[in-house]
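So, here come the structures, one by one.
Where a number appears in this text, it was derived from the coordinates with a stated rule and is not lab data. Nothing here was measured: the structure is a model prediction, and the numbers come from that model. Cβ atoms are built from the backbone, for glycine too; each structure is taken alone.
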Structure P
């Protein structure tokens, strides 16, 4: 079920709020039970029996974390490590089979073919929606319990609710148990939370429907056309705007939905395109994933505590895994290594995250835009052609790209580019003065003006699924 679908906006969400809000005032247990059932229905709507996979992941980590907690209190560190290892093997195994089995078989077939050998059957596996997100959330619970950062969540249904909460289930933010553990046991969802959450949700919906989806046809046309310098740069810049407003829009909607239900989720973006360096970019882009890899992979590998060579190795490993996490394709792997190499170069050159220099901005823009060409391309051949065209003398705009460059697309593209570098979690309504009745009326008038535009796009089906749903 998409956040932008009529079913969600006009049926599922109103019914959830209609029942959850009064239930929370009467009984937290009843509200949690209702929210769990609603979240499982939300996931079942698009995945059906694959909802059982989510439950299996949670059961594994419920048992692993409980055993690790008991062993830690008794000083049995060996057993703690076994429990953590079991969580990793189980969750990564699930992820590997459903996400990477086909890619691995195809790669081996290519190698066998090059050496004159036979081929194996490529397994046909349906990729469960959100699998990369819920397995990471489930694992992080075991990691935090095993390290003593949090105490176990005693109720398995409450743990299942934490992992399956529908606002963040499909594409994050990657919420850790320590972020919401207390809120599962005590939260408020009054008028203040509802209005604040609705405001954030509406802004995210507008970002997705009015900017990301408006730019999408131009980006599709640019990637499908015969590459020229113009189409290559339109492809890179257009996709940079599309993916930022698509993904950050989803995160805004998720955070807003969480707030309406009484939860406070971590922020996931902080003006990434205003970053001074590539290192700074990764402190601002998909923050919950970056910090997850920092805490659970980079630091356990040794971080920057060892030799310089060891630090470089750890960086490359983390970004190789980051690329693989995003997708089972060579384009994602090279994209991860591309960013890892950029961070390695900055570290080697002694460039700090917040160093400012005009040439550093050019460097960062080149790394990020070049990375998006790799990320969006269906194969390495397409990426290579676009890289080559970006520095070619051919400036002609292919007819299909010119046709897609409508006035509305231009407004969305340039407006999105400006908004993406404005301070903080900018929303147009934030320009209004606060704490006056007139300002509040104008604030809601702006929402009222935007909602019909969004409704038209919903009814016309002129929108695309969230880009991060494929991960």
Structure Q
């Protein structure tokens, strides 16, 4: 027999409107202090108990624009949404985005107007703005519940959790412990013990030792861990859990069932395979610590960036060799680079860049795109070095275009820019010349005397 289960709740809203701070207040924890840039950057889940002893499961959803897919997924997994709107800012672009997610998912929602303690707070203006978006709140001629809160001062938190419990009861969110298992993957990742899959159980019971199936993959649940990181033997409907036992990671958004039930797996994301960059595109190898972050970054990549390959976890030597072969740089989000891998990358001339905050990664990509817009007038490869008493002459062969004495030259090693140099002497067949063209061999002395080597490239650029 099915009975009421803990509701699964997602908190949505515009960046910096206080979603994580609100969850901190509800859970009485401090998640924000441990997050890079103060942004929740991977979907997790946690269980809280209301003052009257009822359980609520919250799915964490990040606020940055790049994580739109993750927030959308959160809305589809959840039973109830809490739409967070700051009383001083009002309805913003991501607020409208969140509203569309909720409408698409067709789930009930509650509006939480935050930061009501600020002098600039204007809850009435928020009501009016929501009305223009087709949302009429209780007290304004509508039936959408609303709570006025100040997460920092703890005002309205109790009332908000009571509203969530009430909405759950009214909508009769039920499940059965003996029903067929129905769990949804909300995150995947890698820890010291192995691959882990984070899920919320919508129906049925999940136990240690269960044979599972997801995204066409089979696994045995070797370990289960609750939202506190404690080992548990089983979890029931409405609860989140971390599963240890998969040898390959299922797709985020996939349905997990017991082996043999033959349920069709839902796959909500598409893997990006290895490919070659098109002319003019900037090739990168992208690594992230979990599937959700990887999916979000891939979905937000600007035009002109070519993904050679993607992966989850820390960089390995094969990533370096792949980047070397494709002329790509490696971008790492939330991962680590071992000294051995870093040394290999330096030897192979592969650039590795690491990021903890998503908008810093995107900012860097925009910088690379801007640099790529420099018009290349000529390209020469250094094929020999002629050392003299106090200087080195680079023996080069023109690969394309032309180089003149007045050219702005960029010295590159693979993807690394060694610096801008100026021509002091340009000689061909021992004679000083004004320019060299494609196919010609020449000697060049430039300043400053950068530590160049055979294989480095000189680019004549128009900036």
request  = Could you tell me which structure in P, Q was used to calculate distance in nm of label points 7 Å out along Cα→Cβ at positions 77 and 365 as 2.2?
outcome  = Q
For 18 (relative contact order in percent (Cα under 8 Å, 6 or more apart), calculated) the corresponding structure among P, Q = P
task = Looking at percent of Cα pairs over 37 Å apart, point out which structure of P, Q has the largest value.
result = Q
query = For which of the structures P, Q does the calculation of helix-only ellipticity at 222 nm (-39500 (n - 2.57) for each DSSP H run of 4 or more, over all residues; to 500) return -21500?
reply = P
note = Highest-scoring structure on volume of the Cα convex hull per residue in Å³, for residues 53-92 alone (candidates P, Q) is Q
